[in-house]
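Undergrad: These are the structures, in structure tokens.
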Structure I
Amino acid sequence: MRRGAVLDSYALLALWAAEMGAEQVDALLQEAGKDAPVLMSYANLGEVLYILERRRGERAPDRALASLALLPIVPVELGRRQTIAAAGLKARYPISYADAICAALGQLSGLPVATGDPEFRALESEVELIWLR
């Protein structure tokens, strides 16, 4: 059984929209705790916020942040090690920088990345993935 995960923006959006993969994300959150942390980079949270604002209007980010505060997700600030690791992934693979940041967090934390974003297929040799279906 897996112990914890890193959430990509895809995962949080799927959860909140009850889209494909929402049940898997919910299960990760139900298991979340000290021995099973659920992490998310602030960079990926920023992706969620701008997507929600575009889809649902300028008040959507505030509602999302209020909802996020109720979830056992640990937001992670982008530090030096993660920045360098993400830059290396971005240089070697055809992925967005935000996806590289997420993958780097997975590498550094030793946790799998939960996503349904097909861009992550390029990273299967670099980081363990939980494919949301």
Structure II
Amino acid sequence: MNLLNRTTDYAVRALIYMAGKAPARVSTSDLDRELHLPRPFMRKTFQILQKAGYLTSLKGKNGGFILQASADKIRLVDLIALFQGPVSMGDCLFKKKLCECVRTCPLRREIKQIETMALSHLRGVTIASLMKG
């Protein structure tokens, strides 16, 4: 089970880098050169981050992106939801249909408790806290 997909991983790495450079402008070329994150992929990722209010874009020769949100306000759980959808471990599937035992399943109850603990922890993880670690 992978908690983070490639897009979320790249977005987190880019945001950590940008937070370290704030309030300076960062281009996708900078990310390619410094972090080896592919430019075309990052352009699409940054468009999503911009629409979500995390970044502001600057057009033209000296274009790029500026971190719009404070690093301590950008939560990992929100980035996961933005790029992957809500964090959920307890969706039992059998032949692409929801299991008929969903309300009484002891395994599902246990997994839901684990999910609650994981989400609680993820809500505390921010770009700022990742920079410290």
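Any read-out appearing in this document is the output of simple, stated calculations on the displayed coordinates, not a laboratory observation. If you're wondering where the values come from, they're calculated on a predicted model, not measured in any experiment. Cβ atoms are built from the backbone, for glycine too; each structure is taken alone.
Undergrad: Consider the structures I, II: one of them gives 1.7 for distance in nm of label points 7 Å out along Cα→Cβ at positions 87 and 111 as calculated from the coordinates. Say which.
TA: II
Undergrad: Can you say which of I, II returns 35, 16, 11 when semi-axes √(5λ) of the Cα gyration tensor in Å is computed?
TA: Label of the source structure: II.
Undergrad: Can you spot which of I, II the value 32 was calculated from, given it is relative contact order in percent (Cα under 8 Å, 6 or more apart)?
TA: I
Undergrad: Just checking, which of I, II has the largest value of distance in nm of label points 7 Å out along Cα→Cβ at positions 63 and 79? Spell out each step's value before the answer.
TA: Details: I: 3.5; II: 2.4.
Between I, II, the highest calculated value is found for I.
Undergrad: Starting from the value 4.9: which structure in I, II was distance in nm of label points 7 Å out along Cα→Cβ at positions 71 and 103 calculated from?
TA: Of the structures listed, the value fits II.
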